[in-house]
Structure 1
Amino acid sequence: MNAIEELTEFFAEIMKLNYIQAALNWDLEVNMQNYKSVEGRSKQVALLEKLIHKRVTAEKVGKLIREAEKLSNLNEIEKAMLREVTREYDLATKLPEKLVTEIAETSILGSKEWREAREKSDFSIFEKILEKTVELQKEKAEKLETHRDLYSTLIDLYEPGATYDWIANIFNPIKPKLINFVKKLNSSPNRPDDSIFSKQYDQDKQY
């Protein structure tokens, strides 16, 4: 097994851990109505994030990447895989484990606070953890430092190559038109039939 094959196998396991984490998050949003149980879930997700981070930043990964870069017979799929694995490794190695786990835990706890604040129409319930979330994301962006501004650094994580200026150049020209369009919709006497949203549906038929 050469380096690229080992990397493929290694990151396939990491993807499975990501799927487990996604399932836990889905279960939190859909099934966990008891706020007291959310703290336990936050610890579970933080532990998974810690395990994933340890695997992605392992010395073995860096070694395999360097070996794979020397291979001359990679096909286009393997080249793309190596590019994305290298990017993920480079970014992950810039972030301390403590920060990664704290962000994961805070995200879950923040979900709980947000739901409670929405139900009670009380922003103060969510305000404190929102401030913490923003500070953690700023710290993350400062560690990564892939762009001149922090926001572009965070955007690039989810939309590689995108920046704040690039997005602003797309949306700023259409902003006035969208605002006027929304105003027209709100002032129109015509209202769509939205009764479908208030009907009751058999849960058994949804699976």
Structure 2
Amino acid sequence: MWKVVAASVFMLLFIFSFVLELGMVPTASMERTVLVGDHLLWLKLPYGPNIPFTNYRLPQLRAPKPGEIVAFRSPIEPDAIYLKRVIAVAGDVVEIRRSVLFINGAPLPEYYANVRANRRWSWQENISPRRVPAGSLFVMGDNRDNSEDSRYFGPIAVKDVVGEPIVIFWSYDAPSSAWLDPNWLHQVRLYATALTHVTQTRWRRTGLLLCFR
């Protein structure tokens, strides 16, 4: 019996060290695709996961492609993981004219984007042409008017990508302020409340695949 338990523990450690990761979405930057309170499972093996207890990483097996959603280390908050969509890759020229996104001079069809004129943050509506450097990605949130992304902090390094979200395994309707509170006791209370308020669980989002969105 103990061999079965040990093997199971080893398998779980291996999977969550090298293959999969759990994550939670605390902000609205990817709405309508990903909502505040969505809990995700993301695939990290293709992007060179860290080897536990070392400063080394496995080799990266593939680079993200335009249109894919990626999780990456924030260039402005080193301990934070951001979730955005890849808009352009190295060599592409990105431009925004009156909230319309152009890649290499052609308008990019964006069925997923939530865009509206934003007078408060006019810098988001117009960006002069800029080429994405080698080894970099230009990323943006689907909720264009509520996202700090490459329009703000510039292209991100491919090496900072840590995974690709593949499925929503649970989604709970609570405001950003609830998920962003760093107090561990608050988080315990939040999840305890979720167990007793099942009507706030977004059941229709459970099992929703993100790798095709």
Structure 3
Amino acid sequence: MSVVSVIDYGAGNISSVSNAIWYAGADVEVISTPDEVAKADRLVLPGVGAAGTAMARLRSSGLMDALREMVFDKARPFLGICIGMQVLAEELEEYGAGAGFGWVPGTVQNLKSHAAERQTVPHIGWKAIEVNAENPLSNMMSPKGVYYFCHSFGLFGTPLAQSTATLDTFDGCVAAIGFDTVVGTQFHPEKSQNDGIQFLESFLAWKP
């Protein structure tokens, strides 16, 4: 059984993510230091709360630099969930957070700026997604799948080359990304029942 390293940086729902990964077929280790990241074979960065706070913790702890080395220099498969995906963006508007990791083009913006009349923010609940079939990593998700979202900010302006799915609301907010050895989801696979487990199984089987 493969081992997935789930990163605990004080802003993630570690228990539920770890349980879902185990259910999908992998052993889980929870790690929290750059040295532990350097030994990982497959990495998951969960997250709930504010992207700016998460970004500050990841930068000050040295985890941001350690992840960059493992993902881009050593080609370790990486999954970012919710805030764990948002911090990968070039820019984070939330609370004046400034620059993100810069791994993926785009800006994380308040959904209120993109909401139609009667659309509520935060966006909470089950939602179908529009899969970008042009991106080969979109096959990790079911085109007919329904996934659980809980967020007030979202990623916008990401090209199709990096975007694997979008919402049909909020001006096409990015629902998932995929490129090189990186995948990320705005939705919570650990809360998305069968479709979420299927996605995690695909991530575990993925050999970029």
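Who wins on percent of Cα pairs over 18 Å apart, for residues 53-100 alone among 1, 2, 3, i.e. which is largest? The maximum falls on structure 2. When log10 I(q)/I(0) by the Debye sum over Cα atoms at q = 0.14 Å⁻¹ is computed for each of 1, 2, 3, which one produces -0.93? For log10 I(q)/I(0) by the Debye sum over Cα atoms at q = 0.14 Å⁻¹, the value -0.93 is produced by structure 2.
Read-outs throughout are calculated quantities, based only on the coordinates presented, and are distinct from any laboratory measurement. No experiment lies behind these values; they were computed from the predicted model shown.
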